[in-house]
Structure P
Amino acid sequence: MDTSNDKLERRMYSHDLAPLPKEMDVIFKTMPDQVVRPGYTEEVVQMVKKAIATRKPIVPRGAGTWGLGGSVPVKGGIVLDMTAMNKIISIDEKNLVVTVQPGITWKALADALDEKGLFLPCYPSSAPSATIGGWIGTGGTGIGAYKYGSAGDLIRDLEVVLPTGAVVHTGDRFVPSNGGGPNLNWLFVGSEGILGVVTEATLSIVPKPAEFRVVAYSFEDLSKFAPAMRKVTRTHVAPMHIMFGDRAHFEYLRAAGKHAPDVGCMITMALTGSKESVDVEEKILDEIMASSEGAKMPKDVADHEWSERSYEFRVREMGVGAIPGEILIPIENFEKVLSEMQKLVKEMKLKAPTIGTIVDNNTVMLMPYYLTDEHNFLRSTAAMGFGKKLGDIAFENGGRPVGLGIFFAGNLAKYRGKEGAELIRSIKAMMDPNDIMNPGKLVETGTRYGISLPAFMMNFGMNMMAGMKRLMPRDKVGEREIAKLKK
């Protein structure tokens, strides 16, 4: 078990994908007291028991590819870096399951399965760096979700170290957990590390499809794509994945020197199955897209976009911050939300390209990412209000933001209702009587002083940030690069 007390190394664990200004340390103790990298379940148990004895918080962490602070301490304590637990325990080709430690990346697992003619049906867009345990903890949707379901749908069994130090298995390795009482697998999906530490996961896998084909179509803008999107989701055509990007996204990619098409927006779909079934699906898609004035893109463009599917924030190479917001909305409100989102971007004087995916036949995930100077405390902090306002738009249109973490824990009651939120808090209190397991997240916004910020106070603060941003001069991040591109 590797342990570090080095100050510089501990500072590296005080943020995740989204940078936190050091001034936030006034409210949160984001620097851990110690970083520990366990290699086995027994070592995780030792650390949990140590945390109980010393009353120090313990914060499970994967690769830190999330942006809501779920793996960032708020009260110091021990960060449990799970990336050293990165082994494949077994690949069972007969029963089509794979058992792994939580620190392995989704890409590493997918590559190992590919060598055996097997296929990982769903994984996060950040697969090259995102870990199995991290994505289970955040409960995200991802690549493959449209056809195969999300990470939670793949889980057969989890091994979890509880906040008491006990070790439990949540499911059955070879068969679903249906009919055996409440499904404990789902208790930990999306729990953001507040209920225990996942130390092993058994996932369903499938044989590699005979045909894998990528197709892409361009439209004048995302709103023009909406009628075609609805037609696709109301057919029996089931692409593995449907993703899109708007004009600003591809414009910034070209400004960063990347290969990207000059389009109003582009929709990319991956098709899997037999050659005959994929031929049929492609023909139907061609007809639907053409009927809505979509243009089919060349195969090399489609293939290139698919090859870059895990690198949405390539614009960071311009030397700017790219902080994402994520919301889930009903398909029926797609155009309305786009309009309100674009109005918000304009009011807050931000640069915010939009990418997204079709999650299922009734749900779209929109992920605008705003460009900001992350080294400018006032601007980067004020821009955080964008996430709050974006979430408000989602709630008002029958959707919701994605994730809670530190800053959006006040949304729990909006997600689950007052009674549902209290039930989740009571589960947390029952399972973690010493309040050591990733405190200050999801069920509360904790602080370094041992008190929680009320939801209304966090919301007030976020609204204040948004108001500040409206009063600031317009952001000019990336304008020089765009101007050069248009010459």
Structure Q
Amino acid sequence: MGDSEKNTNKGFLGFIERVGNALPHPVIIFIILALAIIVISELAARFGAPVEYFNASEGDFVSVEAVSLMTGDGLAHIFNSAVDNFTGFAPLGTVLVAMLGVGVAEWSGLISSALKKLLRNVPTSLLTASVVFAGIISNIASDAGYVVVIPLGAIIFAGAGRHPIAGLAAAFAGVSAGFSANLIFGPTDALLVGITNEALTSGGIEYDVAVTANWYFMIVSTFVLTVVGALVTEKVVEPRLGEYDGNYKPNDDPITDIENKGMRNALIALLVFLGIMAILMVPENGALRALNDEGVMTLDNFLRNGLLFMILLLFAVPGYFYGKTTGKIQTSHDLVKGMSESMASMGGYLVLAFFAAQFINYFSYTNLGLILAVSGAEFLEAIGFVGLPLILAFIIVTAFINLFIGSASAKWAIMAPVFAPMLYEVNIAPEMTLMAYRIADSSTNIISPLMSYFAMILVFAKRYDEKSGLGTIISTMLSYSIAFLITWTLLLIIWYVIGLPLGPGAQITL
């Protein structure tokens, strides 16, 4: 047994890893979970009572009961939806499209050379914090951080002679557990604020929450979580993982003159590409802007649907010019080969994604996640807490529910009509309720197998350590999840006690 294995086998986290990795292959786990949902759905449909909640979008109360998959309709759904579940699996297209561009940049050698250049210019002491920080701010591009920053985090650590799983974990913590922190506000803020305002209106409350509602708190959170993520990586995760003895070996050769020339040409190509994108995006009548419901030209549609194609080009264009300069890409066949090799490496992910998509769909179809969320909301309403204790109880319950419902907007659409008006009535501003929700929603993303990108993280981890499994990921990420949840909650408590505004004109209490 090597030093690395001895380290990871110790303590509670070691126990979680041993148990998790003793389980079957993740594909088999998702099959077992899907079968379990089928059985549970039948029991819940037979013996469970319906739950009722206020649907803000419909403006009325909705009664929900469990739907069995062991009926004629349920079995028909299992067979008839299998292909659509797979092709409609949200991370599938995101990952594959982005990896086409990343594949060109990686195969041509651009990523390797650029990282070697980066490692020589970034102080070692700031490397971990830089990876976590990059993960946090990447959420302005929605899900792009999952397919770009996380694998790059592993490569950066490997290039620095550190364990690539630690780099993957640091980036994953920033991207996913720090999802609600950032230096600027983005599409997620607008989406959650819109749901909050609908919920307040449905409760007869005339109050308008601005998209900047949590901006000040998010800025501070970005730096606090960067420090916490770096400390957890260096003090907990890396000592557990020990010295890396896997098969992945970065290219340690010195940068040659032709590679420097290739990077210079790649940089020129990148700047030209970004200039073209700016012309398409920045002007009020830019080609990538479209009218929203209020008749304003915005980039909302592009950010939701077109950004990933831009990311493909963002990597492919400089990757191509680097490859042409160094001679790695000489014909169109070479360009396609780079993309093809990238897709070949995703074969395991495709298999895993198929079964993960079925399981997640069954959970949604049976209404089990919805019932759990409504039941949790009713529990909080019943305990009779007010003020800070109510906020803390709200965070804990939301963090637990987040293990079963991955979508932040879907979960908030269920919970907002209950909690936004309820906390408003006890003098807690909706901006504070929203921030408490976002803290809980983000912190436990990284330990939930129901999170859409969890299957992808497993595949990335196996690329660097074939022995890693579900237990490795959960035991590694649990430290971040606990640290982020506690630290972020403490920060909110300090904010509450001092009475600082959460954003421009956004107070904590009414």
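Supply the structure label, taken from P, Q, corresponding to mean count of other Cβ atoms within 10 Å over residues 325-332 with the calculated value 14.8.
Q
Which of the displayed structures (P, Q) returns the greatest value of mean count of other Cβ atoms within 10 Å over residues 77-84 on calculation?
P
To which of P, Q does the computed value -10500 (helix-only ellipticity at 222 nm (-39500 (n - 2.57) for each DSSP H run of 4 or more, over all residues; to 500)) belong?
The structure behind it is P.
Figure out for me which of the structures P, Q the number 16 belongs to, where relative contact order in percent (Cα under 8 Å, 6 or more apart) was derived from the coordinates.
P
Each value in this text was obtained by applying a stated rule to the coordinates, not by laboratory testing. A quick note: this is a predicted structure, and the numbers were derived from the prediction, not measured. Cβ atoms are built from the backbone, for glycine too; each structure is taken alone.
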